[in-house]
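These are the structures, in structure tokens.
All of the numbers you see were taken from the coordinates with simple rules; none came from a lab. Bear in mind that the values here come from a model prediction, so they are computed numbers and not experimental data. Cβ atoms are built from the backbone, for glycine too; each structure is taken alone.
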Structure 1
Amino acid sequence: MKRARHGNCLIILLLLILFFFLVFNMSIWETALKTLFPQEKEVIYPRATLAVLVGEHLILVSVSTLMALFTGLLFGIFVTRPVGRDFLEIVNDITALAQTFPPVAVLALAVPLMGFGVKPTVGALFLFSILPILRNTISGLDSLAPEVLEAARGMGLSRLQILLKIELPLALPVIMAGIRIAVVINIGTATVGAVVGAGGLGAPIISGLVRNNPAFVLEGAATAAFLAVIADQLLSSIERVMVKTEY
């Protein structure tokens, strides 16, 4: 078990080293992209370095995911309590409806209200990432055995103590799975934010599509995909550590 955990940590560390090495060494990108696309005169997105684009992308993803995490956990806990059980279907329906809108449509509706840039993009990402967190929170809390909760009440624990010490720790694997899904979704969807000037790894993709330059597209898309893989592996490792700690 320890070997598997150490091996996983080593893989994540190697992926992080490789990622940052590629991000801060544009000469490697230039050589590879020129080899793949010799017909293109310009193969590196010129308006920002890859490091800057990754930083912008991480800000978009982090802010929207934290907002979704706070809201999803809060409403997930609320609708699984007796006082909020009547709102369960309404909350599920609203969040499901929010995710049916395409990201571009959400951005188009948000721009007149919020302007161009980061704000409408964060709003769109928030709507798309709240559903898996909320539903997994509800699923994790609702799937707990009634006998466990009865035993906790028999020990004299208050409702808050039961929630913090029993319910959330036991539901943690399911909740973490929702967070992982939300983060991966956000990393991919955040590329659309470049349409409204939010920057990030979508900037070279959009520019490449407009200029018919596949090198730009690959630069942004490959980096975003690599980032999503690292985030998924990192959160998976954190989940295993947290679950082990709780037990």
Structure 2
Amino acid sequence: MAGPSKIRRKQKLSDLIVDEVKAMIVAEKLLPGDRLPNEKELIEQFGCSKATVREAQKALEVEGLIRTRPGPGGGAWLSEVGTDPASKALRNYLYFKHLSAEQVYQMRKLIEVELAVSVVGHLKERDFELLNKYINACSEPPVTEEEQREQRIAELEFHNVLADACPNPLLGFVARFLNETLRDLVVLKKSYQIDAYEFTRSNVDYHVELVTAYRNEDKPAVHRLMGDHMCQAEEHFVALDGQISRKM
């Protein structure tokens, strides 16, 4: 005998309003700062109570999609959502999956090369200044443990500059998310406590060559360099992660 059929719960009206607002953002290509319909208009549109509209607005505000202001002249405006909340939520989820360095690099070797090529021709002078800043931060062997930590972070921030310059926001987000996942491995496992300047020096050499290739807008060179860089970085990072795991 077949088991009981699953009962589909009816969507709450406030959730429906949330979905409709999101659909409006996409369909009408609304921007941060654009004003949403007021309470009265939403009540008339959905045939619901003021409490239901406010429940929907509160849900949108919690998600970071709108900001509200009460009183005369008040209302709801669209607010730009940063990448940090989404990235943190995903990384928190992965904490319980015991992600390995090999698994991160399985993705990173694909994403970083694709991202690197997509950024050719899109870097501004400010981006080049930041890239060189992070290269310089790693150009000399660290003296203290804190300097080792700062260098490991700077190596990843170099790649975040590329992620932020990516013309494809989804690709840029995934690349930044992977970089931040690696940063978590560095910080939480305290891998910076192990002197690994040979790893840092290798990264610096690749970063210098990549900046030159970006200046020349040389896509084949960028593709080759980033591919080689990711393979070399995986080899170093996996070895370093192994040392940390044995130490722990």
Check your understanding: relative contact order in percent (Cα under 8 Å, 6 or more apart) computed as 18: which structure among 1, 2?
Key -> 2
Point to revise | Comparison of 1, 2 - label where distance in nm of label points 7 Å out along Cα→Cβ at positions 79 and 223 is highest | key: 2
Practice item. Work out which structure the value 20.7 belongs to, where mean projected area of the Cα convex hull in nm² was derived from one of 1, 2. Key: 2
Review point. Given a computed value of -26000 for helix-only ellipticity at 222 nm (-39500 (n - 2.57) for each DSSP H run of 4 or more, over all residues; to 500), which structure among 1, 2 does it belong to?
Key: 1
Study note, to complete from the structure: Working back from 0.10 (FRET efficiency 1/(1 + (r/R0)^6) of positions 23 and 215 (r between Cβ atoms, R0 = 30 Å, to 0.05), computed), options 1, 2, answer is structure 2
Exercise for review: Please state which of the structures 1, 2 yields 4.5 when distance in nm of label points 7 Å out along Cα→Cβ at positions 71 and 119 is computed from it.
Suggested key: 2
